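The following blocks contain the structures, represented as structure tokens.
Nothing in this text is a laboratory measurement; each read-out follows from the coordinates by a stated rule. What you see is a predicted model, and the numbers here were worked out from it, not measured in a lab. Cβ atoms are built from the backbone, for glycine too; each structure is taken alone.
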Structure 1
């Protein structure tokens, strides 16, 4: 069963989008608000939350509450057994092509794909290597077009 009931569209926000949003960067805020106005279900993955919490900890931990608050406002997609197996398959496929992608990015992309979601990211080049993943390019400094 997918994350979304009916015909709603789900977009997973990648870590770079979320960092810019938490920093109040106008382009990120406008990008996220545009998706929300369009009725998109805003989501992220447990892997993205890990990356945000790790970054908050490296900054002294003071921003961890912001990360927790953001997590509460989004649908958080977890890594299930199914996604773990699919991610291993995808990683093997990418390595066989000589085009490996960072492990965390493969996990994020496969979690999004397997839940029928698109992925909004500023790192579109790497994520486009993941088969059957719909990527929405986020461009810092201006609204990205879908």
Structure 2
């Protein structure tokens, strides 16, 4: 499955750069291909899958040993524990082993039971640490919570 494409709030700044509004961060950001995918994912999770916006965190720093990393998106469950870690890439980027490894590194700190990889045209939802097959869709928030 690919992410549903929606119209996003776009504007040009004084220097002519295309900006996209992020409702979770409440600010305008440079609209890179990866940022557009991230914003499309946020809209899909909230509008289609029923994820509460206040349970989503975007581009926050985490520590992995001595390294500082920034995850793309984490959905937290009702208890405040990570439920889903999402890694977004530009539409031209492959969802390959390198992307999977990047998500696993971030998840070593977060311990989310679900990993989501997307570049827009492709979407994979994988159970972390389990041998179940990947899904190509995101289930509703209530179903994902119940399965963790």
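Things worth noting here:
- Origin of the derived value 19.2 (mean count of other Cβ atoms within 10 Å over residues 69-76; candidates 1, 2): 2
- Label whose coordinates, when relative contact order in percent (Cα under 8 Å, 6 or more apart) is calculated, return 21 (choices 1, 2): 2
- Structure responsible for -6000, with helix-only ellipticity at 222 nm (-39500 (n - 2.57) for each DSSP H run of 4 or more, over all residues; to 500) calculated and labels 1, 2 on offer: 2
- Each of 1, 2 could give distance in nm of label points 7 Å out along Cα→Cβ at positions 37 and 117, but the derived value 1.1 comes from 2.
- Label whose coordinates, when distance in nm of label points 7 Å out along Cα→Cβ at positions 29 and 61 is calculated, return 2.9 (choices 1, 2): 1
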